[in-house]
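J.: Below: a set of structures, written as C-alpha cells.
What follows is calculated from the coordinates using simple rules that are stated; it is not laboratory data. Everything numeric here is computed off the predicted structure, so don't read it as measured data. Cβ atoms are built from the backbone, for glycine too; each structure is taken alone.
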Structure I
Amino acid sequence: MREKWISSIMAGSFISMGAMVYLSIPNTIVGSLFFSTGIFLVLNFHNMLVTRVCPLMVYDRTYRWTDIIVSWIGNGIGTLIAALIIFFPDLGK
C-alpha cells in the first residue's frame, strides 16, 4: 500500500510540474512538449495517475476502487507539494 501512495504522489507532482511549465511558457508548442514530458514520466515509471487507473480498472481489472481513491488523494497531495515548492521557494532555508 505504501508503494501505491508514493506512486500516486509522484504522478501528481510530475503532471503538475508539466502543467506549470506549460502555463508559464508563452509558446504553446514548446509548452506542450514540456507537458508531454510529465506524461512520459508517469507512463514510464508506471505511476498511479487517476486518468490511467480508471480505464485500467475497467479494461483488465488490475485496479480496484480503493486504488482509484488512493490515486485521487495521492495525486492531489503531489500537486499540492509541487505547488508549495514553486510558491514558497525559500521554505527550505
Structure II
Amino acid sequence: MSNKITAKHILVEKKSLAEEIIEKINGGALFEEMAREYSTCPSKKKGGNLGEFGRGQMVKEFEIEAFKLQKGQMTQVPVKTKFGYHIIKRVK
C-alpha cells in the first residue's frame, strides 16, 4: 500500500448538497466543474485538487476514506469532518 496518494475533493456545509453533487457527477458532470461551482475550500480554484499527501496530513475521517479509494474512484457517501462534508476522488 502506498504511503502517499493524490486526491481531489469538494467541501460543502450540508450533507444533502454533497449527496446532490455526487448524483450529478455519477450522472456525467465533471468533478472539477462541480468543485469550482460548489466547494468552500480554496482548492476549488484547482478543481478541488489537494495534490499529494501522506498519512497524518489530513483530518482522520478524510484520511481513512481517501486511502480506501482505488485510483480514479470517488466516495459515494459524503465524508463528514469538522470542516463539513467532503466528496473525495483519488487521482493516484
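J.: Assign the value 2.9, calculated as distance in nm of label points 7 Å out along Cα→Cβ at positions 24 and 48, to the correct structure from I, II. Each step should come with its number before you reach the end.
T.: Working: I: 2.9; II: 1.0.
Corresponding structure: I.
J.: A follow-up question, please. Quick check on the output: 0.75 is FRET efficiency 1/(1 + (r/R0)^6) of positions 56 and 80 (r between Cβ atoms, R0 = 30 Å, to 0.05), derived from one of I, II. Which one produced it?
T.: I
J.: Out of I, II, which structure matches 88 when volume of the Cα convex hull per residue in Å³, for residues 32-71 alone is calculated?
T.: Comparing all candidates, it corresponds to II.
J.: Check the numbers for volume of the Cα convex hull per residue in Å³ across I, II and tell me which is largest. It would help to have the intermediate numbers written out before the result.
T.: Working: I: 103; II: 81.
Top value of volume of the Cα convex hull per residue in Å³, among I, II, belongs to structure I.
J.: Ok, one more. Given a value of -26500 for helix-only ellipticity at 222 nm (-39500 (n - 2.57) for each DSSP H run of 4 or more, over all residues; to 500), calculated from one of I, II, which structure does it belong to? Kindly include the intermediate steps, with their values, before the conclusion.
T.: Details: I: -26500; II: -9000.
That value comes from structure I.
J.: Still on this structure, I have one more. Consider the structures I, II: one of them gives 20.0 for mean count of other Cβ atoms within 10 Å over residues 8-15 as calculated from the coordinates. Say which.
T.: Label of the originating structure: II.
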